[in-house]
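Values quoted throughout were computed directly from the atomic coordinates according to the rules given, and no laboratory measurement underlies them. In this text the structure is predicted, and so the values were computed from the model without any measurement. Cβ atoms are built from the backbone, for glycine too; each structure is taken alone.
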Structure P
């Protein structure tokens, strides 16, 4: 009787457990289905009633089209190369200073525009608004480019600005003279049409961004801080329109960078007694260091997908995926670990999942028959938004776990704060509106820059920094940046000018529309 009663109670308990599990599964399925069917966060304020600002039309004619392409090509031909913080092509930078004034005579002669030369080669422009109470914003771009050699395999000399099949080839066409020239060309056209902004704005053009911007951007930011300037937002280079790049997404997606990964350069050193190669010890300095490096490579930093801005990226893009990915992307609260494991399989997507670890330099030895007394390696890390520089250094220490390996921080900084991107975010929504007015077929989403820009030096002047330019990148194009055959289509460059032309005017609104006035449920 006791056994029968026990079995009865056990069966009853199992039934309750099974029913509870089925109920939980049913509820989860309902939640997943509802979120999958209802999620469409891309519309934002697109259908809201925006304040009318009587925008001017660009109306670029054929003569202007030929002139703007010619000026852009001329900018590419000036080799404003930065090799290191102490190796800048100052001759080319001086030539570029002269070129800018010749290329944009209205900008540099207008009574509305104040121009300052900063640190000899950088530029700061202030365009006063007619309504001083409106908080100004700032656009950034940089003059310098990374080195390039035709011997690397370029289809055209990297500073020739050669035109082939509708594309202009050359170092700086994407990084970053398209933004610099596009901003100034747009302002030139607006001023020629008699434009007077309601909201004032700054334009900052650094000359050493490719080597950290410590002379250009840092001094521009310092000047503004000394003058008590606060900015509504900052827009710099960074992300782009990705067309066919994100697997599974239907149509092009424009990612507006709302943060940047942090960075650290760490030096690993092993010191031992030198000796003759005929009597080697069981472990050499090279062997000890190689083991440490191998441990770092075999034990990557923790997978953190879903804990940073990358979550917002996929939530905004979810409705553009087909099934079953749409179901998964719409429910990252449940499926983040699965997506993280999928993304870490490829180097280009792994960068969004975790802090990346790259061993970039390894030095040891002076002669084939001498045991080296010193071996050193340099490790470059790009820090995920959910981690800090200190946390990364602690993880390196524990992963290597060898007191013989000296760990030294050469340089580094924490990830940048995440800027707002909801319907109340003025800068984000102005950028988004400008983009969607031009390209309504594009899906807009927040993103994270895995590289770094000059904008990181402006965090004390604003809480909202965005990193975007409407460069259209198709599969393989991202590898051209800092690589070979960097290029931009003539049509894309003209679109960039029109984008900034409209952005200046859209920035004149006094406030964003009330999202509750939208015809779409936000």
Structure Q
């Protein structure tokens, strides 16, 4: 009797391979002043690709968070239960320094090291990285209020993970959340109707409904509410100092497309006590410090996700044969793979450049602070848009096997659209760049100073940088042209990094395709003459 299920020409598991640490990441790490962390990043990348971490990631997304509004006796508890696998991921992430530790490090490059680790660890699960990102991002926002910063920062900058609801002062580490959007406003934060009423003791009581609050089991939220002086920012703890629960009710968890290991809730403030952060009426400028840092993590995840998709495509096509040869040797597939790898490398280079800007700005470099403001907005827009298309193409490299849940590609595909929506969808990010142009022209000057450093290396780059400068300052129909202008700015910034610091063959391929007009509208349309061997060699997988 013939064997009908003899397995041949199937791809071995990718588990056990380091998908994350590759030349573009290591070179960027060194270039931006964090070469000292190279081994730490490599170790975390190996761990991320290991069987245990990959199993945690799968289970955390299959066994999603559960809302418990009441206990068995009918008392309101408003708790979210997570699978143990989620807590394992959180513990490793904080232990590796992905939370707030970089803010208190006196070592130059600390934020770059964290960024590289974030990209390496993102090969596991993106859901648990949402609260990790908010812990990192809340620190500069709290620093607008020295008293609150003194109280909370030590517990936000530790490498510990301490889940469970208890008074903050009785914990070894805290999780922070952000609670801004409401049903009627979405990104229009000034349409918020939640109210904050001043009490005799200087605290405020908040009343209102919040439409999206991720990580509702956080120890506190930064939230926006209308105070007598206008829209203001408040720190609202889940548990009060006396151990009683604050008046925060978890109404329901959102049933989301992806990011399923992370709970996102609708919450109700029923006279919840909060402390003012910053000044009344300055809520948006205060909380925007947190938003800027979470935007950095959005683009880090996009770059990390592109690397994971590229690695999966390379692994599959290296081992899978069709039409008489390995897929990776087929010219049409080579074009697709090289195009994916090129996009991934450019994303990695610019992401680490921005992490370097954050690091230097945190240490007092005002030029880097200005550069970060405009460059972060344009890069967040572009990388987060590109990730979805990139993942779709990488999935197609696996064929039908990539469409099957067990491959991991569907989960990656569901994650990709989130970062383009979170912290400002495409239009919001593009218009934020134009807002910087109008209100903070020095930030655009700093951006073009960065481009100027790459001038002279390629006339195609020079010409397009010059034209962009003209078009940005043409105010006619500026908002209508926002996306096109921001896209061009983002591509030029990527090209500048590759021309200055990248492999010459990679830089030539990027400029020829993205700036030179020798590229189609989908992946796999690189022009002839590109050194695909070099591009693919730089993207090859490392052994775990």
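Quick notes on this one:
- helix-only ellipticity at 222 nm (-39500 (n - 2.57) for each DSSP H run of 4 or more, over all residues; to 500) from the coordinates reads -16500; which among P, Q: Q
- If semi-axes √(5λ) of the Cα gyration tensor in Å, for residues 72-375 alone is computed and equals 42, 30, 20, the structure in P, Q: P
- Structure responsible for 76, 72, 42, with Cα extents along the principal axes in Å calculated and labels P, Q on offer: Q
- Structures P, Q, by relative contact order in percent (Cα under 8 Å, 6 or more apart): label with the highest value: P
- Top of P, Q by distance in nm of label points 7 Å out along Cα→Cβ at positions 232 and 296, largest first: P
- Per distance in nm of label points 7 Å out along Cα→Cβ at positions 432 and 512, the highest-valued of structures P, Q: Q
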